[in-house]
Structure P
Amino acid sequence: MEDKMQEETLLIVDDEQDLLAGLKRLLEPELDCRILTAGSAAEALATASREHVDVVLTDIRMPDVNGLELLEQLKKLDQQIAVLLMTAYGSIDLAVEALRKGAYDFITKPLDEDRLFYSLKNCLERQRLLKQTATLQEKIREKEELNNFVGSSPALQKVLNTIQLVAKTDMSVLITGESGTGKELAARTIHALSDRRDRQMIAVNCPAIPEAILESELFGYKKGAFTNASQDKKGLFEVAHKSTLFLDEIGDLPLLLQTKLLRVLQEKEIKPLGDNVTRKVDVRIVASTNQDLKSKMAKGEFREDLYFRLSELSIEMPPLRNMKDDIPILANHFLEIYKQQLKRPKKWLSSAAMTKLANAPWKGNVRELQNVIKRSILLSPNDEILPEDIQLESEETECLVKNLDEIISKPYKDAKSLIMKHFATKYLTTYLEKTRGNVTEAAKISGLERQSFQHLMRKYNIKSENFRK
C-alpha cells in the first residue's frame, strides 16, 4: 500500500452541486485515490494551485469558464495533470478539439458508469506509472551528477550528502575551500539537482572582471547610461531569472557591489544602470570563496549582513590532504581521461609513483593532482610512470631555490633566461588556471595587453585549451 502522502488525487469539477456530490459518492468505493471537489473552474484552479492534483474530471458547460478553457489553464499550471471532460452535448468535433488540447478522455452524459470507472482507473494507473518513472529517472540523474565527484572518503561523502539536501531548496549556498577543491563542480551539481536545472546556470568569475565593468555585467544598463551604452543590455541577474547565479570568488567583490548585491537578495529586484524602474528577479544564489570571509569582515572588507545572506547554508570543500584515501582513485581517474586525450593509451602508474602522489602536500588540491597527472603522461619516456616522471609544484620551487647558486654562476643572459622562463611559465599558468583558459580575462587581471599575454604564451609553449574544464 502506498504512503498516504503519495496517494493519487482526483479533482471533480461541476457547477451542479447535487451531481458533484453524487459523483463523489459513486467513485469513492471504486477508486483507490483521494477525491476532492470544486463547484467552479476558479475553485478548481485554486485547488490545483494549492495542492498536488493528478487527475481532473470536469464538466464542459459551466457558467464562468468552460471545461475546455479550464483544461488549457490546468495544463499551464502543470503539464502532467490528466484531464477528462464530461458533456451532455457530445460531438465528434468537440471530442477532437478536447483531445487536441491535451485531454486524456472525452465522456458523454448520461454517464456510462462502467466506462467512467474504466477510464478513470486507467488514467490513475497511468499517472501512478508516470510518477514512478519520474522518481526512478530522478534517482538515476542524481547518481550520475554525484558520480562527477570521484572518491569515497568520509569528508567527500559529507559534502555530497549536504549537496543532496540543499539542492531541492532555494536557499543561498556559500561554498568555501582552498583553490582546486572543486567549488565550481559543487555549485554546478547543486544546480543540476535543483528544480531550476532546465535553465542554464550563469557563472560569474568575480575577480576576472574589472570593477568598472562588473556592475553593468551583473545589473545591466539602459541605453545612454554611459558613453558606450548604445543599447539596452540585460544584466546577468536578469539572464539568470528562474535559474541559478554562481558568483565565483565572492570574496573579491568590491564593497560597493556587495551593498548592491545585498539589496538584490533582500528585495528580489534589480535596477539597471541609468534606469529608474526596478525589475523583479527570481534567482537562486550560489557563491564560492577561497578566502577567510570572517577575517575580511573583521577588517571591514566584507559586509557581515551579506555574509549571512549568502551563507544560509555553507559547504566547506575538503582539501586533498584530508582525503588521502581518495588520491589513488583520483589519480587513476585522471590517468584514464588524459591518456586517451593525449593518445598515450598504454600508460600506467608504478606503485612507487602512486606512493609519491599519496605523500605529496597538494597545496593546489585536486586541480594540482589533475595537472600533475597530465604532465606525467606527456613527460614519462616509458609506458610505466615512475616517481622521477612526476613533477610536483612544490618540487619545482625547491628545485629553483636549490639551483639558484648554479643559475647565477651562468652568464647573465643565460641565468636571466632560466629565471624568466620559470617565472613566466608559473605566472601565466596561474592566471590561465584562475580564468579556466580565458586568455582575455587572464590578460585583464594580470595587467598585460592581450597581445603581450599571447606572445608570452607562444614563447613558452603554453596552450590555453589545456586549462579549459
Structure Q
Amino acid sequence: MSLLGRRGWKASLVFVSLVLAACGGGGSSSAPPLTGCNSGTTLATFWTSHTPPDSDSLKHIVDAYNTQSKSTCVKMVQVPGSETDIAKLTTAVRSGTGPDVYMLDRFTVAERAAAGVLTDLSSFGASSLSSNYVSFAWAEANFKGKPYALPFDTDTRALYYRKDLLQAAGVDISALDPSKGPPTIDMIRTMANKVNHKTNGAYDVVGFIPWINQGWHYTWGFAYGGSFFNSSSCKVTPDDPKIVQAFTDMFTNWSKALGVDAVQTFISSYAPPNQPTQQDPFLTGHLGFVITGDWVLGQIATYVPNLNYGVTYIPVPHAGDQPATWAGGWSMVIPKGAKNASGGYDFMKYIAGEPGQRVYTKETQHTPTIKSLQSDSSLFPGGHQFFINQLPAAHSRPPLPVGAFYWDQLSTAQDAAVRNTADPATALAAAASATNAKLQPFCPLA
C-alpha cells in the first residue's frame, strides 16, 4: 500500500509470544506475575499496535499503574495491527487466547461491537463515566446506546512546514503565519513547486504530497466542505460533489502534475510502509509540507529537537474559507472472552482516566479526551495550544457499525485517484455502493 497511514505507518511490530507464555497468556494468576507488581495481584494483558515513542509512554503508564494497584498487574505487549487491521486480535478472540485490554482506534468501536468482538462495559458501570469525556469521543465509544470502550486520546490536524527548505527555495514564509488565517491551496502549490528537486531525474525533495501522512480522504473532504454521512437517509455519501472535487484537485490532478510514477517512486524510497518514525521524510528534510497531527510535536522533540519548522492551518480551496480539521483518537476495550475482564477494566479506568491521560499528554503531546485535563494549560506548551484551539470546531468521522469498512473503501478510492487508475466520481460511487450495502442491515441507527 502506497499511502501512509495514521501515525506515519509506524515501524513493523513483533508479537512477543515468549513473554506471553511466561506470563500466562491472557489469563490471570494469584501470584505477582511481574517484577514491580504488588503481592496478590492477578495478571491482565494489554495489547497495543503502537510503537515508539508513543509505546514508551504507554509503558510508563502501565508501570505506574502496577506500582499502585493492589488487585491487578498489567503486562503490555506490542502486536501487529493498524487502525482497521485487527486480524491478530480477531484470531486470538476466536481461539480463546485474547488479551484483557486492547487499544482500538475509536471510530471502529461500533463496527467491532456489532461483530461481537467486544465486551459491553455496562455491567462495569462505564456509563457513569460519560460526563468525564468530550462528547464526540464518548459517542464513538458507544454502540446502540451501550458503552463498549473508554476514550483515550484525541487529536487535531494541521499543516507543518519546513522553514529551512522553503526559505532556501526563496519562499516568503510570512504568509504562513496562522494569524493570517488558513493559506489557500493555490498558495501552497506555488510554494511547494519551488521546493521540488530532482537528482538524476528522480525526486529527492518534494514540496508537498497532499496524501502523505494525514492527507486522507476525510482531511480533504472536510476541507472542501463535504459530508460523508446522511443520518436522515442512513447512507454514507462519499460521492458528495464537494468530496469528488477534493479528490480531483488534491489526488488526481496533484499526482498528475508531479508525475504519477515519479511521485510513487519518491514515496517508495523515502516513505515506505512500516518506516521508523525518525526516518519520516518531513523530519529528514525530503518533504517541505506535510499534513499531520499534534502527536508529531512529541516526535520532533524526541528525534529532531532543533528542527526549523512551523505549523499553520490546513489549506482551503478559496481565500476567506473557514479552516477545517478533524479529530480522531484511540480507546481501550475489553475483547470478548477476556480471562481477567474485571482486572482489565480497573486498568482501563486508570489509563483512560486522568492519571493515564495526563502522562500521555505530557510525554507525547496527544490531546486528552478527559474534559478536566483539556482546561489544564500546563499540559499544552508551545505549539500544542494551536491544536487545542482547533478542537471545538473539529469534525469527526461518523461512528458507524461499518466505520472500518468505510475507511478502507475510501482509501481504495483515494489510491485509485492518486494513481490515476479511476476517475474520482466513479471510485467514490463504488465506495458508496459497497458501504451502504453493508450499512443497511443496521439502519435506522440509534
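The numbers here are math on the coordinates, done by the rules we state, and not lab data. Everything quoted here is computed from the prediction, not taken from an experiment. Cβ atoms are built from the backbone, for glycine too; each structure is taken alone.
With relative contact order in percent (Cα under 8 Å, 6 or more apart) derived from the coordinates and found to be 11, which of P, Q does the value describe? Only one of P, Q returns 11 for relative contact order in percent (Cα under 8 Å, 6 or more apart), namely P.
Comparing FRET efficiency 1/(1 + (r/R0)^6) of positions 82 and 154 (r between Cβ atoms, R0 = 41 Å, to 0.05) across structures P, Q, the highest figure comes from Q. Could you tell me which structure in P, Q was used to calculate FRET efficiency 1/(1 + (r/R0)^6) of positions 34 and 170 (r between Cβ atoms, R0 = 41 Å, to 0.05) as 0.10? Computing FRET efficiency 1/(1 + (r/R0)^6) of positions 34 and 170 (r between Cβ atoms, R0 = 41 Å, to 0.05) on every structure in P, Q gives 0.10 only for Q. Taking Cα Rg over 2.2 N^0.38 Å, for residues 218-385 alone as the criterion, the top-ranked structure out of P, Q is P, with the highest value.
I have -10500 for helix-only ellipticity at 222 nm (-39500 (n - 2.57) for each DSSP H run of 4 or more, over all residues; to 500), calculated from one of the structures P, Q. Which structure is it? It was calculated from structure Q. From which structure (P, Q) was mean projected area of the Cα convex hull in nm² calculated, if the value obtained is 20.8? Going through each structure in turn, the value belongs to Q. Between structures P, Q, the greatest calculated value of distance in nm of label points 7 Å out along Cα→Cβ at positions 122 and 362 is seen in P.
Please state which of the structures P, Q yields 1.5 when distance in nm of label points 7 Å out along Cα→Cβ at positions 130 and 146 is computed from it. Comparing all candidates, it corresponds to Q.
To test your reading of the models, identify which of P, Q gives 2.5 for distance in nm of label points 7 Å out along Cα→Cβ at positions 58 and 354 when calculated.
Derived from Q, not from the others.
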